[in-house]
Structure 1
Amino acid sequence: MFTKTDIEKFFIAEKQISLLFIIISIAAIVVAAMCWFVWSTQFCKGVALSLFVMAIVQLSISVDIYLNSNKNRINVVYAFDMNPNELKLKELPRIEKQAKKIVALTFVSTALLVIGAALFFYSLNKTDKQFLAGIGAAMIVFSIIVLSIHFFSQKRVSTYKQQLREFVKR
């Protein structure tokens with residue numbers, strides 16, 4: 001049975017995961033800065049560039065989710081009590097859209113992982129291609145982290161979506 005507690009848990013988890021992504025992204029930006037300014041090898045500059053770009057993209061997505069999470073939670077809990085039809089009209093389409101975004105981001109992260117691995121292994125032993133090896137290495141590491149977290153997010157969204165569908169059928 002779908003309850004307000006299920007809604008609260010979903011949005012609390014959403015906010016926690018987005019906060020985790022924010023922390024990881026900020027840490028990645030710090031590492032990128034250190035790679036660029038402190039270690040300064042071609043490999044490290046490649047790591048820095050790739051890590052910085054991916055972290056900025058992830059940070060912008062995560063901050064948006066984090067900032068909207070409480071508002072969404074309050075609106076959904078209110079609708080649950082006062083206007084259950086709004087869950088069918090607004091929340092279910094929103095969560096279905098979110099599920100599609102997670103699938104798309106998983107696809108993009110997988111593509112970045114494959115491209116990163118190809119770049120890394122292609123240029124690993126070539127001294128004139130260490131910049132590319134660094135780009136590939138950062139893509140591999142960041143993509144694995146993102147894919148790991150998306151796995152759990154996808155599972156959580158799928159469960160919530162199923163509970164919501166069952167609730168709106170009644």
Structure 2
Amino acid sequence: EVLSHLNQYFPQYDEKRGYELAGFVWFQGWNDMVDGSQRAEKYVNYTKRLAQLIEDVRKDLKAPNLPVIVGELGAGKPGEFQKAQEAVAKLPQFEGTVKFVKTREYWEPEVEQMVNEGVWKGPDWVKFYNVGSQRGYHYLGSARIYYRMGKAFGEGMVELLGK
């Protein structure tokens with residue numbers, strides 16, 4: 001819908017120049033990760049479903065080789081869900097066009113410690129809100145975490161685009 005009416009959404013859009021869909025970043029799936037039924041089946045169908053989503057997005061956007069980054073969800077030890085995410089990038093049909101990007105290295109234990117100690121709701125709350133704004137979900141609301149993950153996604157995309 002948006003691509004069919006770019007001028008409505010982006011008044012500065014120049015139809016003569018056109019546009020290019022250079023890549024797609026998938027950094028979603030929290031509810032899939034915490035869904036009890038999927039967890040019980042050890043996410044065996046998640047890889048298939050995500051692969052189908054990528055194929056559908058490429059088909060709908062008429063971009064059969066659209067580069068895709070799959071961003072790792074979660075900050076603890078990698079488990080079955082992260083393995084299912086990573087498995088998508090290893091499927092033969094996605095070779096060289098889908099990349100799994102690990103994100104757990106960008107977690108900030110010192111900010112998490114502030115959450116665990118209740119700093120966010122105590123007299124020194126400003127210390128926490130200078131570096132975060134959420135509890136453990138949403139990556140502590142840390143701009144640094146999001147920046148680092150975004151940079152890693154961008155670097156992964158540059159790598160895919162170079163192939």
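Observations on the structure shown:
- Label whose coordinates, when Kirkwood radius over Cα pairs in Å, for residues 28-107 alone is calculated, return 13.1 (choices 1, 2): 2
- Among 1, 2, which structure scores highest (criterion: relative contact order in percent (Cα under 8 Å, 6 or more apart)): 1
- Taking FRET efficiency 1/(1 + (r/R0)^6) of positions 12 and 132 (r between Cβ atoms, R0 = 41 Å, to 0.05) as the criterion, the largest value within structures 1, 2 is that of 2.
- Read-out Kirkwood radius over Cα pairs in Å, computed value 18.0, structure in 1, 2: 2
- Structure responsible for 0.1, with distance in nm of label points 7 Å out along Cα→Cβ at positions 36 and 52 calculated and labels 1, 2 on offer: 1
- With respect to mean count of other Cβ atoms within 10 Å over residues 4-11, the largest value across structures 1, 2 is given by 1.
- Structure (1, 2) behind the derived value -31000 of helix-only ellipticity at 222 nm (-39500 (n - 2.57) for each DSSP H run of 4 or more, over all residues; to 500): 1
- Set 1, 2, criterion distance in nm of label points 7 Å out along Cα→Cβ at positions 20 and 148: the highest-scoring structure is 2.
Bear in mind that the values in this text are calculations on the coordinates, not laboratory data. Just so we're clear, the structure is a prediction, and the values are computed from it rather than from any experiment. Cβ atoms are built from the backbone, for glycine too; each structure is taken alone.
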